[in-house]
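Several structures are given next for inspection.
Nothing in this text is a laboratory measurement; each read-out follows from the coordinates by a stated rule. Just so we're clear, the structure is a prediction, and the values are computed from it rather than from any experiment. Cβ atoms are built from the backbone, for glycine too; each structure is taken alone.
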Structure P
Amino acid sequence: MISDLIIKDTSCHDCKDISCAAAVLNMKELGLVSANSQESFLMKGDVILHEGSLTSHIIYLKNGLAKEYIKHSGEKEQILQIVKKHTYLGLPSLFGDRINHYSYAALEDCKICYIDINMFNNLIRSNGNFAYEILVSTSRDNLNNFNRFLRQSQKKVYGRVADAVLYFSKIIYETNQFELPFSRQEFADLIGVSRESATRVLIKFKSEGIIDLKDRSITVKNLDLLEQISQKG
């Protein structure tokens, strides 16, 4: 279901947040996307897409951060990845069984576009360059997540926490100083450890001069040592 917070119909021709895939479309195709899209503004904490719902739209994250997660029995949440701006949500459902297998929620105020799934599918069939860019994006994300989960399964708490700090520093924010977009519990959920264990390791990293830590703000002070801990697990 589309959010009630619709801002306006989109105009893809002059969009400053256009995706790499949409950038290869011609003017007629961009007009088609504009005619079949709506832009919406979501607040931090809003659910963008529910696990188990029927896919009716592809969702494009124009700006902001979101988390991709699933719910286990007892409503325990497992965060799969953090999603950055300029990313399409729901693509696995487009090529699968039309059921959303993941939930997405805004980690900060976000602007998104709802794109009609049938029109999107037709563009993939008719424009090879567009389809190629979508395939590259999907494959890259799947490989990154596969490698991250594989490494995580082979590491103890120290290695997992080091991996997570590097993930935010090098991939999500691309800077050595950042603020975690969620709670310590969610940070722990991301790497599959308890909140107490994750907090204990973060505090130890601080005492050893590897990071500076204040509430949710983290500054990586010794990148080489952090990468060594990540590699050794």
Structure Q
Amino acid sequence: MLELSNIDAGYGAFQALFGVSMSVNAGEAVAVIGANGAGKTTLLRVISGLLPATAGTMTMEGVPLTEIAPHKVISTGIAHVPEGRRLFPRLSVENNLKIGAFIPAARDKFSERLGFVYDLFPRLKERRNQLAGTLSGGEQQMCAIARALMSGPKLILLDEPSMGLAPVIVAQVFDLVRRLSREGYTVLIVEQNVRQVLRIVDRAYLLEVGRLKASGSAQELAASDEIRRAYMGI
């Protein structure tokens, strides 16, 4: 579904990604793990068109993403849940969800998609008229994921969904990601919580200082002594 080959990217004179090649197959849940500053968020920003790649190729179901305007990437089936959630705090929950359905194909199915996300997140339905900025951290993360689902995506990019949340809420968020995978969504998740994320994905890539250092099944990486010492404190 998603194919990256030798992607370089950065910010001005600072290069953040070096020759990154990876793939995500339809129906998979794939993680990109690594320490803070490894380039994980940059990678998702490149995939969703928020940051241009300076070298390499990238396709979504054969469509060259590097040739598409950033605002049209969502039309290829990619939805990005950014780090920090980035909701519109002074809009209601439901108005935030409406923004997620702005592309024509999603507008035509708005009622159907809204019903789907409210079934998935009953708490959001209860709070649909509440200002998004007054939700708890966990509820805001639900709202951000629900907003992405409103576009009817084929691939969901999740950037550090557990960041800043209490441990009990973190567990709920990871359960939610597992549910999305079971619903048939393809998920690419960036996460520092290595121990937790490797329990819910099929495969993972290890990114260190902008370069891919390892890849394999979640079980293989979870069993790696190097990764256990460096990222799990074991």
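For which of the structures P, Q does the calculation of P(r) over Cα pairs in 10 Å bins from 0, in percent return 8, 33, 37, 19, 3, 0?
Here the read-out was taken from Q.
If helix-only ellipticity at 222 nm (-39500 (n - 2.57) for each DSSP H run of 4 or more, over all residues; to 500) computes to -12000, which of P, Q did it come from?
Among P, Q, the structure yielding -12000 for helix-only ellipticity at 222 nm (-39500 (n - 2.57) for each DSSP H run of 4 or more, over all residues; to 500) is P.
Where is distance in nm of label points 7 Å out along Cα→Cβ at positions 29 and 141 largest, in which of P, Q?
By distance in nm of label points 7 Å out along Cα→Cβ at positions 29 and 141, the leading structure of P, Q is P.
Any idea which of P, Q comes out highest on distance in nm of label points 7 Å out along Cα→Cβ at positions 37 and 101?
Q
Assign the value 13.4, calculated as mean count of other Cβ atoms within 10 Å over residues 61-68, to the correct structure from P, Q.
Structure of origin is Q.
With relative contact order in percent (Cα under 8 Å, 6 or more apart) computed per structure, which member of P, Q shows the largest figure?
Q
Computing mean count of other Cβ atoms within 10 Å over residues 13-20 gives 16.4 for which of P, Q?
For mean count of other Cβ atoms within 10 Å over residues 13-20, the value 16.4 is produced by structure Q.
As an exercise: distance in nm of label points 7 Å out along Cα→Cβ at positions 69 and 189, calculated from one structure in P, Q, equals 0.2. Which structure is it?
Computing distance in nm of label points 7 Å out along Cα→Cβ at positions 69 and 189 on every structure in P, Q gives 0.2 only for P.
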